[in-house]
Structure P
Amino acid sequence: MKKLVFLFTILSLNIYAQKFEELAQTPPMGWNSWNFFECERVNEQVIMDMADAMVSTGMKNLGYEYIVIDDCWQIAREESGTIIVDSIKFPSGIKYLADYIHSKGLKFGIYSDAGTHTCGGRPGSKSYEEIDAQTYADWGVDYLKYDWCNTEGQDPIKSYTLMRDALYKAGRPIIFSLCEWGYSEPWLWADSVGHLWRTTLDITDRWDGNRWGNQLGWVEILEKQNGLEKYAGPGKWNDPDMLEVGNPGLTINEARAHFTMWCMLAAPLICGNDLKNMPDDIREILMQEELISINQDPLGHQAYKIYDEGNFEIWQKPLDNEEIAICLLNLENCEKEFTINWKSLKIKKFKGPYLVKDVWRSQDLKDSESVIGISIPARDVVVYKLSKKK
């Protein structure tokens, strides 16, 4: 009898492992509470408002689907070990909230930590992995962000694998987002453990540099992604952290460049702004349909740098149907004049001639046989999509 139970358990885990591997075939898209609302302002009404806004703005129709509560939803544990929800912030409970989000045709995500406590000092999942995984499955969770605070002495591979196995056992397909900040080079091992893994410290809403030593501007993070492209693909994504588009530290040019580069990187597009109150220019960035299609391209290739002169870079992203996305990134505080000779740009696997489209301007240009002069605004981008001539 024990042998039959063991065999049934192994079979069940293998079935779930297969379902697990089928998730996140393109980079996940959605929203997370941390970047704008952080710990103090997150609550039940905020989460419901963001779900409503994702639908009413049309973002849902473009592929945004996950609404993720970050830290500070949990407050203690029962004697049995079951996690206790902060009833002041979330008076109706997490199951109610998950059901509400599902009723909107969206998916629900939650946060925990591999250590004894979360980064906000709330109960972590160490020693409670199976209880928490089953609780999340019972609530209807579709996405788990798993942080790395208060993990002194723990091995990240063992800790994250332990939660992965607990998610398998719980039996609900849940996207597993590893937030270990890149310390153990998770791109080398995490593709068999989770669906996405953080490659750096936290992002903040600034152009470059760092804040308090552990929050980086997005350009600082961008430069750490080049060379990691060989580790990304369907079901396994390098995660340079959530989007800061729409938060006060970025100008509109900087926000447009930030969103563009995350699309080029095949990064998860997890918004971190106030969706309910975002202005039109921010909405236009986050809902740029062709850039989203570049991000969601089924080949799943991450962009890589093909030209670098310090404060001016060119990145290439191979696309399906032999198409190519090319992004010119101006890091200067002034306009950049540049002449494009497509044949001399050293585009990998260039098999022109191509039709050329300016993505942000939605404008068809002369084909790749032509040399063009362009001006790229300060701290901004120009993006081209090259399509084979028929």
Structure Q
Amino acid sequence: MNREFDAIRPYNDDEVKGAISNLLNDRQFSHILKAFVPILPLGISRGALKLATMGVNSTLDFQLRFMKPIVKYVLRKCSTRHSFTHKGIEPGTERYTFMSNHRDIVLDSAILDVMLHDNGFPTTCEIAIGDNLLIYPWIRTLVRLNKAFIVRRNISRRELYESSLLMSRYMHHAINVKHENIWIAQREGRAKDSSDQTQISLLKMLTLSGTEGTEGAEKTEDTKPLLESIRQLNIVPLSISYEYDPCDYLKAQEFQQKRDDAGWKKSKQDDLMNMKTGIFGKKGHVHYQTGRPVNTWIDELKGLPEKDFYTELAQRIDREIHRNYRLFPGNYVATDQLSGKPTHATHYTHKELVAFEQYIASRIALITLPNKDEAFLRERLLTMYANPVINYEAAR
């Protein structure tokens, strides 16, 4: 058996039963469930979980039997009624690497899984997740059951290269050998200001397994290995749009905390609060839309020097994501309020303007900092909702 990927891969199907048993016996996980009982379907308890996971023999079974009902419940309760929409690729024999902007730590990939299964795809996605989020053993167990593979964070430069090479190999293995789809965010962490940009370092990681032995080497003419490595992953840009970001006020609060204290860092409790708020907070309309697959235009980058290749690849992926945003009245209101000009007034009514102003005020009211700078916080919140409009118009 190939053990190369054991440190980062999801559970194999023959490990699922043992992993579920470990999860059900984890006291901290049981405690977390009790906190969620009032808002989870059927008041999920340890006994109900045990019943729900009977007959689950694979990670796909776990996603469909356990995760999918919870995700659908969350969408019914936390998004506007009947307003989860999607548009894009039809099912077929190909497997894809869905590269998306990052709106929610948990739901970005979980909603995509539901969308794929409901639209006839034969499998869901394996999910890239940073180990900085795996702050408790039960979280590591849960995400590996949910077909997640682990991205190492906060490591040395040498370790980073080796870790990136291993992850690149694994992603190629997942697509081409295991025949799985993959979801990965276009950057490490969420864009706090909702201005989504693809990290070039991520694209370099994806091509490492096709260019092994070239660390530090100057590659300025022959980009064929880069092209082929990207082509093998069959990347599809995916745009995720939320009418309301449940974590917007937490992000605004972080902006002020970092402004006032350069050494401020989130605690484990902060991470848990972000996860819980992101899952169960108000979202309004949620829309997923895929852009043109990278393989339909990747040959146009042939012959570019390596630096230009990565820059152009990142910019084109960004344009695909930006041009497929679904924009809402609040986005346009925020843009006009930041600029001080009613440039986009045709996109919202007076009633929608007033409603969004009241929404922003209600989010600021949730922030409990002792030295709350309301003008700064309002500007940060408006920027979060305006940036999708700015990027969309630039891409179009």
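Since every read-out is calculated from the coordinates, none of them should be taken as a lab result. This one's a predicted model, so the numbers in the text were calculated from it and none came from an experiment. Cβ atoms are built from the backbone, for glycine too; each structure is taken alone.
Which of P, Q yields -15000 for helix-only ellipticity at 222 nm (-39500 (n - 2.57) for each DSSP H run of 4 or more, over all residues; to 500), as computed? Corresponding structure: Q. Taking Rg/Rh (Cα atoms, Kirkwood Rh) as the criterion, the top-ranked structure out of P, Q is P, with the highest value. When distance in nm of label points 7 Å out along Cα→Cβ at positions 105 and 249 is worked out for each of P, Q, structure P gives the greatest result.
A value of 19 for relative contact order in percent (Cα under 8 Å, 6 or more apart), calculated from one of P, Q, originates in structure Q. Here log10 I(q)/I(0) by the Debye sum over Cα atoms at q = 0.10, 0.11, 0.12, 0.15 Å⁻¹, for residues 145-240 alone was derived from just one of the structures P, Q, and that gives -0.28, -0.34, -0.40, -0.61; the source is P.
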